[in-house]
Structure I
């Protein structure tokens, strides 16, 4: 009997299924790559790298401009794919595709400048640092922004002359294979970008493989620790963008209308499933009650339903287990004294926009990352305690600070332990700005000139004229 169960488990692991989180319908099933296939993909990437690394920046840029145009042309159909596969509302999905087109254009326009050789004075007749590609880079990407997360890695990495291997989240393989098709349709050489449908146990084998030179992961703290360990044991570079419990600090002199409006957007965008969502609203006591009232009113405006239906502003959470996990965090926080102000109900993957107050350290809603439409408000005595509470977390991805005293805001930004501080604005990623975190939010940077230099060899060239 034990052998029969083992055979069943093995058979079940042979497929991933894409399931519509709104109606629980199976969209498509995907066979996992056998070892022969994923190894062949690695060999293809190694072979194409030999020629791809020698292409000019202009040749690569031309392809990325084509890819950008293709994304714009197909933004409606690709957006629909996201809505079906992970529940993103149509308007947000279209915006995600347009952002992918932007990052393609950004690196097509700037990669050569970012990676231009740097002359340095020394005892040599000529000395410089050049930035050379390193080879195949494995990207392990999440489901919450299934196109953007991939493109913000792929655009700089490929423009630098590397080749890409994508291991996407198992619930968005329709998106994964569509991205590969887009690269092919844009004219990129076969093998420059490849999607691999493999399970977690195979990822370690891929990182161990000598063809793979580096790995980047956006995902959970647990996944990041595992990938970093494997990469480190192989002396391979890794970049990690992990979870966040971003503070949204509202000081006494803040514009409360703008703060409440932006805070609601930041917390509930993508059904709250964002690493850089405003997860902990830390409000000074003197304006706490007024902010909560305005914040509740903004959250009340959200319309939940079919992500493809007109007028719907928030869809379902991406998977049942994610919704169940958030519900447990909510219940645990309420049991410890948090107060339910709004929402709190769940129907399968549909999680009602929820607001709780009286949240304190020691509660799940404060201590843990809450990945869904659960807004928490924490009362602080004053500015000093607000900053103290903001830093009272294992994470350090982003932070938002609201005050009309801009000089003081810039001073406070130095005291907040995070990869970014947005003053009177929502935390977001932008191709022009470096993106990443500290502490258990990971290390390394994506985007800007910092991101493209993560996976290159900064090579010193020292020349003496004989």
Structure II
């Protein structure tokens, strides 16, 4: 059977499709596709871009005074893309680097964002954390025996849920557990329900609940277990002396019963000393045993509790640190797989340095937890702790002389390994590194 030969147009189409396929699998194309659309630099910092493409291009800068490209600070110039392109910042600001093949075919536009230099002092000190919530937290339900002998929870029947934060009673702010009883007793005796303002999943709602007289306790009850404070230990990640702020823990503080994030009303961090270590073992994470001391001497306030830790004001360099001088910080896209070290305390107040390896780096252009996987390689730390233990969260991770992140979690099945978060996201939550989105809004 005779087959019809493809027409000229079809033949050209097949050839183009084949070429596109070859180009798509080529090293230059894959390198090009992986290049970010934005590259951030600190003032005074140098970066490189490697296209690995055997072509030349015409480059233009819409604001040539912000960066130098291969030492040039001109509106337009020619670049060989088979060699790495060096970028050096001149001053803070943004500029677009536009590349065109043969001066006409658009190839790539990279926004270069130069941010004012930022340096912080790495921590590593064990700290005591004391938080007062911005209301009264519901952590459980209990049954009340009413005058008819029935067991019920008025709060549960009113659809008050675990993790709800009661912020107002009859329009009046409530912050203390101790003041709840008076409101409940008064409403119970008058026979009038309480109107509770509740914060649930970031949204406010109102609930009406009628207290019930508990014949066993001889008082009026809502059938709720409530709490207004939390305390624990963690590790200081950094102190920013030029801004008077700190960051710690690397992860959100949640209520131990409801596992909901604690909304901070007020709080403080104080000195803490490690008394012993319960070593981690496969299947069982260990912990630092520590106690607070010099509690009257507040190291800093707690103003935020976010996915990346706690943040607040700190007015002086904290004691017991290894480093007194500030060091550079790294953007998320600068962190790489390879050797690094952490700083933490395993005995008393002494901060020590321990070797680790960053074994995986997640590609994150927007804030997200679990930015890297780390593995403890220092035999001294493994001998003392078995790996990562609870209370070590927030221990600063340093690579190539820069603060790159913080320890956040331990792997239960392998306590020598765990997660870390990028320091960039902690610095944003601390309010000392402005996101590109915020810069655009401000502009």
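Read-outs throughout are calculated quantities, based only on the coordinates presented, and are distinct from any laboratory measurement. Please read these numbers as outputs of a predicted model, since none were measured by experiment. Cβ atoms are built from the backbone, for glycine too; each structure is taken alone.
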Next item on the list: Using distance in nm of label points 7 Å out along Cα→Cβ at positions 144 and 384, single out the structure from I, II with the greatest value.
Entry: II
Check: Among the shown structures I, II, from which was the value 1.00 of FRET efficiency 1/(1 + (r/R0)^6) of positions 240 and 312 (r between Cβ atoms, R0 = 41 Å, to 0.05) calculated?
Finding: II
Check: Comparing mean count of other Cβ atoms within 10 Å over residues 136-143 across structures I, II, which is largest?
Finding: I
Check: Among the shown structures I, II, from which was the value -4000 of helix-only ellipticity at 222 nm (-39500 (n - 2.57) for each DSSP H run of 4 or more, over all residues; to 500) calculated?
Finding: II
Check: Of structures I, II, which gives 39 when percent of Cα pairs over 33 Å apart is computed from the coordinates?
Finding: I
Margin query: Matching task: 5.9 is the computed value of distance in nm of label points 7 Å out along Cα→Cβ at positions 152 and 416. Pick the structure from I, II.
Written below: II
Next item on the list: For mean count of other Cβ atoms within 10 Å over residues 328-335, the calculated result is 16.9, so let me know which of I, II that is.
Entry: I
Notebook entry, point to check: In terms of relative contact order in percent (Cα under 8 Å, 6 or more apart), which of structures I, II is highest?
Noted result: I
Next item on the list: For structures I, II, calculate distance in nm of label points 7 Å out along Cα→Cβ at positions 224 and 376 and state which one comes out highest.
Entry: II
Item checked: Structure with the greatest value (metric distance in nm of label points 7 Å out along Cα→Cβ at positions 80 and 272, set I, II) -> II
